[in-house]
Structure formats: C-alpha cells, structure tokens
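Bear in mind that the values in this text are calculations on the coordinates, not laboratory data. These figures come from a predicted structure and were not determined experimentally. Cβ atoms are built from the backbone, for glycine too; each structure is taken alone.
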Structure I
Amino acid sequence: MSDDRMPLATHLEELRRKLIIAGISWLVAFVACYTYAERLFALIADPVRQALPQGTTLVFITATEPFFTYLKVAALAALLVSMPVIFWQLWSFVAPGLYKNEKRYVLPFVLASCLCFAAGAFFGFQFVFPMVFKVLIEFGTGDGQLSAMLSMGSYLSLSSKLLLAFGLVFELPVVIFFLARMGIVDHKMLARNRKFALLAAFVIGAVLTPPDVFSQTALALPFIFLYEIGIIVARLFGKRRDPVADEAAEEERKPSSP
C-alpha cells in the first residue's frame, strides 16, 4: 500500500475524473447503439413474441412510447458495451490504496467482471426469459377470458431489470474472490453460512424479479450454485493465514485458568 497520503480534495478530484471518463465512454457507446436500437429491441423482444398467442404482438400505448423505448434500449446496450471501461476506471481509482501484489489483479478483475456479467445476462435471456414469459402469459390467458396485449415499454422495463439482476448475481464469484484475497472471508466461514446464503438467494430473487415463484426460483438457483463456486474459489485463492499467529490468537481467546 502506498505511503503517500493524498488529501480528500485530491481523491474527490480523481474520482470526478474517473466518473467523467466512464460517462464519456457510455455516451459514445450510446450514440453508436442508438443507430441499431430498433434491431436491438427486436432481439430483446424475441422471447416474449414467441410466448404470445398466435396473431398477437407487442403494442405501444402512447405515441411517444416507441421513441423512449428505443432510447432506453440504446442506453442499456451502451452500458454493456462500455462496461470494460467503467470497471477499469473503478479499479484504477481503488488500486492506489492496495499493495503491489494486489494490483496485479487489475486485468483479471476487469475481464472476470465483464465476462461474469455478460454470462449472467446471456443465461437469463437465453434460458430463463422464454420460460418465465411463457408461464406468466399462459397463467394470464389460461381461462380464455383475457387476451395478452403487452406494451413494448413495460416489457423493456421488466426485461432490463431481469437482465441486470442476472448479470449482478453472476458477479458473486468475483466478489467472493476479492473478499477472500483481502482476508475478509474464507471458505470455512462461507461453508458455515450456507443456510443464510440460501435465504439471501430467495430474498434477492423476490426483490429483483416479478412477484412469481418461478422467476424468483430461476434467479435463486444460479445464486446458490455460484455461492458454492465461490466457496471453491475462496479455498483456492483466499489469503493464506499464518498458523503461528492464528494459534497465538486462539490462545489469547481462551479463558485463563483460575
């Protein structure tokens, strides 16, 4: 860790510079993605179109809904495209406060974070979306008294939340890796707290997904699986403790004999 002490104003100025760079990267990506916004929305809407009854499609409720929907699509796509730059700026802001041997994780951190987020978004879109929307639409139209007429804006709002939720959940092994490297957690502690992780999985699923059991379970199961992977990651890459120091600390914690 660097011995140089920077004043708070310098830290804030550096943070401001990092945020500006991240914002510019997102803005450039947004301009590029807006050109393909209509195609991107057609791609995102494919799962729900397949789940809709024959002869029905997405609709828009207000005249401005398509315009704002395409803006949101471009903004979401730009976030995904600019994510490597955003993660790089985040890491470069934190890195000066780390030890030299910890700074070598900068490139793996950026790559792993981007790949895990992309894998989570792809998993949700490719495998969960078709099942979720099929179940929800069939539930709503099952008795034949109601017909599905989904708005493109409301669908994008729901699908983007699900994509972000799956992307964030898939970051769990990366988070555990760095917590383990810092010595905050270890594989034994993670294994002892499995029951709390199981509870957290379903709570997070309830918060980040629509209020149906299927969607919550679809998010909770990957969380539990990735938590188990995180235990293995913590075992392999966690901070090695000094046995002598640990034994001395254990001796200090023991009550003294009368």
Structure II
Amino acid sequence: MLKISQYDTVTLFYMGRSVLGFLLYPVHAFGVGGTLIDTGTNRSGPEFLSALQKGKVSRVINTHHHEDHVGNNADVQAMFGAPIFAHALALPYLEDPKRNALRLYQRIVWDWPKPCRGTEIGSSVDGGDYHFDVFHTPGHTDDHLCLYEPRRRWLFTGDLFCGTNFIYLRRDENYLQILATLKKLSALKVETIFCSLKGAVPNGREALLKKIARMEQLRDDVLMLGEKGLPPDKIREKVLGKDDTWRWITQGHYSKQNTVDSILHAKRPDQIR
C-alpha cells in the first residue's frame, strides 16, 4: 500500500504491507527536490518505484539501516543511478542486509532488502534549493542520523521522534541515549518535524519539548520506584500498565518492559546481564 501527500514542497510517501485490510507497521519516506530521505519498505516497492518514475532522484539519504528505511535502496539506485548516503556504521548493512538478524515479525512485515552501495555522509548535504545539516543522533540505532534544513526549519527525524508519547522500546534501543539526543536537537529552531511514523508534525520544537518532558517524567518515576526496591515488572505495571500484544507478537523485541529495564540499567535491554 502506498499513499502520497504533499506538505509545503515535501512529498510524503506513506507505505506498508496490508494484510486483510490492516496496515502493518507503516512508514514514511520523504522527497525534497531531488533528494529522497529513506526508501521505505520493499513490500510497497512496485507502487513506490512507479510513483518515483514521474520525477528525478539525484540522491538518497538513509536515516539508518533498518529494513523499513532502506527497503527500496537498490531499485532506486538502479533506476536513477543515484548515490546513497548514510552514516559509516550503516554501510556494512547496506552492502549485506542479512547482517541484520530479523525476527519472524520483521520478516513477515518487511523482509530483508536487496544489497546496495552506500557512501559515508558528511556533515552536510546540498541538494539544489535545499541544504541539510547532518546530525548523528544515536539511541534508536548507533548509525541513526537526523537532517535539518535551516532555511525552512525542517527536521527529518527518522525513527528518533515517533510522537510525543513514549511507551515501548526495542531491545536494541537505549532510552537515556534517545532522551539525550532529543535534548540536543531541541536547541534547533524547528518549525516542522518530518517523522517516519507520524509524517509531518507542525510546531516541531514544541513537540520535541513535550516528548522530552514526558520522557524525563517517566525516567524519574521509574528510578524513584527502583530506589524503593520495587522489581522491574512491578515498576512497569505501575508506570505503564500491563505488557500487551506487541510483546507477544515481537517475542519481547518491542515492549513496555524494555523501556523500564533500559531506564533502570542505563543501557540497551539486550546488553543487560
């Protein structure tokens, strides 16, 4: 499934795999002039590539290496001969996507992309009428990038922002690192966030500050209960409620408990011993 919309001069490509009319884990890619920010999931590849044929892609910038953000890299590169820019840590995953071990739900929803050639991104990218400052923004992944267009005050956040609430965490994410990275970004003058999950988010800096405040409150609540001696599962029940079907569907890869565990241990849940 693919839906295309426009926000100012940014084209939003909203895509995902549809099963029995239910859209599974949709994602956005963004077109800005000749720059394509992420290429979405290959489950929507034919529709996406057909839509791109109407224009020109001069370059691709990947916010990170996850399969729902680089899924059509190889086909876009073959179609347009466009270079693909990403953080240096992402390049091995672009060349060999199966370095990224996918769980069953990830294979069903996205599957592995085709291999492609990437180039290490610099501190900025000029794309005709647009200029992007590049920020290394770890937390969701070590290779995560955000892009800032200073004249328009646009911030492209990949999977770092994802709305003002924070409930679930992947086992390979770091809650406190995400929080620290968001706080750095909040110093920017942001009018609009372009988020892989939410699409175009107006009043961007206010949205960042709201998310930061909620994350800080959740952090403080979890740490306070931990200091009182409550075990992690009881803390989760108090601050976030029962874990739900996401934990079951993802076999614990994506859950409320991961959020609490990451806060308590100040690291990724998969690094906790």
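Observations on the model:
- Among I, II, which structure scores highest (criterion: distance in nm of label points 7 Å out along Cα→Cβ at positions 13 and 173): I
- Largest in FRET efficiency 1/(1 + (r/R0)^6) of positions 125 and 221 (r between Cβ atoms, R0 = 35 Å, to 0.05) among the labelled structures I, II is structure I.
- Of the structures I, II, the one that 14 was derived from, the read-out being relative contact order in percent (Cα under 8 Å, 6 or more apart): II
- Structure responsible for 4.2, with distance in nm of label points 7 Å out along Cα→Cβ at positions 133 and 189 calculated and labels I, II on offer: I
- Structure responsible for -23500, with helix-only ellipticity at 222 nm (-39500 (n - 2.57) for each DSSP H run of 4 or more, over all residues; to 500) calculated and labels I, II on offer: I
- When semi-axes √(5λ) of the Cα gyration tensor in Å, for residues 61-116 alone is computed for each of I, II, the one that comes out at 19, 13, 9 is II.
- Given 1.00 for Cα Rg over 2.2 N^0.38 Å, calculated: source structure among I, II: II
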